[in-house]
Structure I
Amino acid sequence: MSQPRPVSKTLLMGLLMGLFIALSTTFLTAPAVQAAPASKGKVFTMRITDEPETLDWNRAHTPIETYILMNIMEGLITCDANAKIAPSLAKSWTISPDGRTYTFHLRTGVKWSDGVPLKAKDFVFSWKRLLSPITGAAYAYFLFDIEGAEAFNRGTLKDFNAVGVKALDDHTLQVNLNKKIAHWAYIPTFWVTFPLREDIVNKFGTDWEKPGRMVSLGPYTMVAHDIDSKIILEKNPYYYGTRGNIDQVLILMIREGTTALRLYETGKLDFLGDISSLDLKRLHGNPELKTFPYLKTSYLGLVANKYPASNPKVRRAVAMAIDKSKLVSLLYGGQKPATSFIPGPIMGYTRKIGLPFDPVKAKQELRAAGFDTGRPLNLELILPNYDKALVVGQFIQNELKKNLGATLVLQPFDNKTFRAQLDLKVFPLFMTSWSADYPDPDNFLSVFQSSAGNNRTLWKNEKYDEFILAARGLGDPKTRENLYSQAQKLLIEEEAVIIPLYYEPNMALVKSRVKGLVLSPMNSLYLKNVNLTN
């Protein structure tokens, strides 16, 4: 591929910093493995790409936290490896005839990792904290279908007792919704709804999530957290359920993909995800390379109030100037060009939605927006500073130059800075992805509701909000799907607020000694199901 131009100074610095990090990590990672505390039992070693932003499950909102949180905690219900709902901390639940009231019956004998019994009030405290404006949780909107929840989050309702979440007794939690919600049973499967102990938060404040202070309910508990280095989990002695024979989980933070692969190939990692595109090409045919279904869509987002992305004609021009079919030959992870934001096979996925690649119409839209050869379009794109994102960014840079005469300057950042820039919404374009928190179209399309904390486009549209809210209450799949189709046409075609780029499966290396390892379509790794043979 020809070298793109122009390349920003920030990109050059980013690439140099990437080289520096690679060299640094090469020397620092191996000692981290050697320095792991001795264990008499079986140790499972894996990698995450960066330091988690937070392990406070009310506030966590990035994929980096997934593998940790889903192994140290559990919720009322779980989604299994086949994306089917199953009991977890709740042994059973009932739904009222009108679909508005859920009553959860907790398992007896469940204890936190410090031996204190789980109580229904632990869910009430967690959900109150999730909804509190002070917490500033990106996922607070997940609970907005509960009576009074949105008003409490906005600060117009002060008394949480008026919110539809009640502990009827120590083992019974009751939730009252504003109306019947088709997908609501999935909500308690996601980590932001996991219970939390009020006494622990009150005692330790913002430090409650640190080892030695955090209490948890999952099969493992965190015993060590060395910033930017490693996290160690060990068996929770009070775990109520069954688990495999892993005694300790060593999670190494390794940003550089080549270093991580070297550690895997030398036997120092049992599991490796987030493999670079070039490494995937080389690994093709390796029997330890596994492919798992993944409900994920990579996309470009355009910030609706940042010039020139504030003009829908510009947004449509950009969308129609990118030939997404070429991405498949640039990446080696089984990617497919994306049309709808909702990925298959869940309801709402379709190949009939989305603006087609059409350079002629793209130029027409751009001219209608007031741009031409005498007044060329100039844009900046922020993206994560890792190989796949840079390859895609450079491809889009070339496409816009070739098909629109536009200048796209890439601004790559490390993960922490990138997430901060997304929240600041300073740049007109950003590259990111959305992976399912639960397997329902609402989880994808609700991201761009006006009230959603994860809506980083700043786009607000009352008609779109009405489509999403109406679809939630419908039991008929065809009627729901029709509303989602209308919503996506508005989002992707008429307004072109986002540009879906590609879908991809989850590809990971798994050592042959690891048995029972499965990644769910939501990228959950349940280590309690895993056994090590040696």
Structure II
Amino acid sequence: MKKFLLFLLLVFPFVTMAQPLTSKAIDSLVEKTLKAFDVPGISVGVIKDGKLVHAKGYGVRSMNSQLPMDENTLFGIASNSKAFTAASLGLLVDEGKIRWDDKVRDYIPEFKLYNPYVTEEFTIRDLLTHRSGLGLGAGDLMFFPDSSDFTLKDVIYNLRFLKQVSGFRTKYDYDNNLYIIAGEVVARVTRKSWDDFVTERILQPLGMNKTATSFDRLKDKSDVIDGHAPVNGKVQVIARSTIAVGHSAGGLNSNITDLSKWVMLLLNGGMLTDGSGKRLFSERVARELWTPQTIIPVGSPGPYNTHFSAYGLGFFLSDVMGYKQATHTGGLEGMVTQITMIPEINLGIIVLTNQQEGGAFSAITNQIKDGYLGKKGMDWLTLFSNNRKQSLSAATKLTDSIWHEIDVVQKSGKALADINLFTGTYRDPWLGDVMISVKNGKPWFDSKRSPKLTGELFPYKGNTFVVKWRDRSMDADAFVNFSLDEQGKASGITMRAISPLTDFSYDFHDLDFKRVK
């Protein structure tokens, strides 16, 4: 055996033997990550060859309660819910009730997009593959930040006002609202809610007994996280994100123990791993979920020698050192998550965090992955930590310069000639009304349908103001640019986020307000 190994190393000197991180090494990695990214709590699960070989929580569930994390602590997994929606539709494909390329309007007749041709040609597959032509995160302000009163009916109706920014099926742009529509297809076909269907057809058969399709549906909330975010430079507990509409795009709440069962099912091609030989969905559907649908451009091959990237049905797909990788991330206010699978080596990695720092889950996932791939020499924690510091520094420099200019204007005494030129009610076709008013002597912005979008307006340059949101955890202050009519009175509003680090779901740039009062 030793001679054979020596032969392999001589003939194939590039071959490296996998040396997976021990549980002790994972412990050390995660503890360092907690400190480097200022994350209160993280849970990590590793699935290898059909077994959960590592499942542990680190840190605390909440900075308020200081209760410890464990493998059963529940998180909102956000967009990792999308795979459950794709699989739900796969179950209906297996049953012959739908086909992937059926037209959406066959099931939701009132479905309508801005472009009539796109409306008529839009398929169930299109709902899942981020190739609609809509811009990144278009329409997300209907449910993000978590406070609005938009209903499913509103979302379906308002899609017709969102203009395509690229050709239909020509370009990848991540979309949440169409996954909400995908969940409604499930409901229309089965005559039961997406939540009930997923619970009965996926969660219960897998024994994911602590998982629920929304926070409100959790039966036991004794071991749940609080979301955390930096507020004025200090991480603290923020308001809970529960998602009133759009569970099929990002509603599930789960933990390492339950999600490991989901990952094992996927790695097993849709077959249950309880030894029964039964399938949840067919091998054909399993392949379809992990088949590239929409091309995502790749720059340099990078550290994993990646040449191809795509979105499948509910999963990001790429080649990683010659292996196929299926992965997804999820983010809600105060929490971010990642699930990664490499089916050819039967590996799954789950990282759940209660702070909105994506570098934390990336550092942990990649370091664990490297051990199984036999890849050495990368210190992902240091790399992502340094990248984060550089990004924060650049963004802070930009926003500080803008606030400095605002401060200069304020001190000059020329801050605002006549606020009455700007006060009034303005209406966007899909977000609805905002009111510009004066509160306690200060110009103020209020959204009627999304209460968290409220804050003071500061004169900046010309007809442009900056809105400083009252909820400082949002980190999404924005330019508010007024257009004027021939009388010099404000007639409309457009908006744009200030910081380049603003979450794309704050899609202010898609808004086009016209004065109505």
Structure III
Amino acid sequence: MNKRLNIKQCHMNNKLFLILLIVFQFLFLAIFSNKTFASKSIEYSLKKCSSAVFSCEKIKALYRLIDFQPIWNEKRINEFKGLIAKSKFEGLEPSYYRIDLSRSILDNELKLTNTLIKLAYHSYYGSINPVKVFEKWDFPKKEDKVIQTLAELIKNDNLSALFDKLSPKYENYRLLREHLLKYYVLLDKEKWNRIEIKGKIKQGESHQSIALIRKRLYLLGYLDSYSESTFFDEKLKQAIIKFQQLHNIEADGVIGKNTMQALNISPKERILKIKLNLEKYRWLPESLGEKFLWINIPSFELNLYDKSHILLQSRIIVGKNYKDDFRPTPLLFSKITKIIINPDWYIPHKIAVKDILPRINKNPDYLTKENIKVYLDGKEINSSLIDWSNIHEKNFNFRLVQKAGKSNALGQIKFHMPNNFDVYLHDTPDKKLFTRNKRAFSSGCIRVEKALPLALILIENNNTKNWDDSKIKEALEGEKTFYLNLKNPMPVYILYFTTVVRDSNLYFFEDIYGYDGTIEKHLQKNY
């Protein structure tokens, strides 16, 4: 009897379990079919979203694209953790994306999504706004495709491809990342103690620090092997020369103050430098176009690109960086619209007062000697009738114009490009300055060593009517001014990269205007 009751009760329990299972399945389907309970909860929570904590509008935009479906599960959270760890090799700071999860599933959903969006935007646009660093930043803006890209990655369940989709596509960015990884390996591998020497060490000499220097060059990749020898041999000299070349130090093969200063820079400092330059790539447009001029201030060079091939390389002279005379060349985007052959130089007021006026007072014949005309209210006046000793910045109402000629400060060619700083590229009569390693001598404009070859390429590219090599060279023999408008203006990007990769070699350049220091301060505020 008891057995029958137990069997009957067991059947009743099974029926009850089946009924409950069916009810649960029904509720599950009801809640999660179409617009799920979870999605309704997310949508409702976003209506109360606080912009002080979250990037509400961006979060809403993302969830709209995925129909307010929840994003996070164990797999995706692990993928996201992997992305955060990997962000250091993109030049980002993993600690900035730390998430403090709570007991609330819904709260964690929004926290994770908010941090994901932050990481995605930093990968695409950079961690800081360049407007905070530079006086003006008028480079072309990238189309904001971050939220759309994230939605596609989530729909395709491919969150791990975030950096592939959103990081800059420039070849130099990719190569810099590879060098960053090498320095991280070096950071974990070797203690970087300071090496001290007094004076200089030359080939053929012995010094107790040579063994340490030899090992350091090996670790940095400048020697394929090393020994404990303290003798400065030919192999070491060649390694030193290469090191000096890649650090913009006079390549004399002598170990001196500047070489040791560079050798003592730690992997940690190098990592920071590379990270700063990876950040700069994120500020640029996604593409610079097929043909463009790339001008890098710290390396004092100009490159003319055509479909990723360099058509022309030239040394340049940029704005001064002296403490008592700071005239930096501004960073900007513009287009060369006009070439002027045998230009007059309309001397800017600031240069006239600061540079020209002291020379006039020192030498009364200076204006005549330099072929500079003086204008007042648009009319030329006789400069010898002016009492220059009583002229100063506040009453300097003259316009100075240096007429075209071989001694003209602009040389014989000027490349006109409209911009807010009145900066342009030009030739120069003072060619000897191009032999210097550090070439910060101008008042802000850029002097181009290969001005004529550049002009010839631009003119050929534009099929400028009746102008060919022979006619240009003939025009340069005289002093008559010619204006050549370009039908296809040439894009110009004036940039500031202190690390550059060429032929797999990593070059380091001086932060001549202190911009890297400013960028570092802003990054530290974020972290």
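Points to keep in mind about this one:
- Origin of the derived value -0.53, -0.63, -0.96, -1.20 (log10 I(q)/I(0) by the Debye sum over Cα atoms at q = 0.11, 0.12, 0.15, 0.17 Å⁻¹, for residues 244-403 alone; candidates I, II, III): II
- Per mean projected area of the Cα convex hull in nm², for residues 100-291 alone, the highest-valued of structures I, II, III: III
- Read-out distance in nm of label points 7 Å out along Cα→Cβ at positions 84 and 252, computed value 0.5, structure in I, II, III: II
- With respect to mean count of other Cβ atoms within 10 Å over residues 68-75, the largest value across structures I, II, III is given by I.
- Rg/Rh (Cα atoms, Kirkwood Rh) derived as 0.99 - corresponding label from I, II, III: II
Throughout, read-outs are computed from the coordinates displayed, never taken from laboratory work. Owing to the predicted nature of the structure, the values given are computational and were not obtained by experimental measurement. Cβ atoms are built from the backbone, for glycine too; each structure is taken alone.
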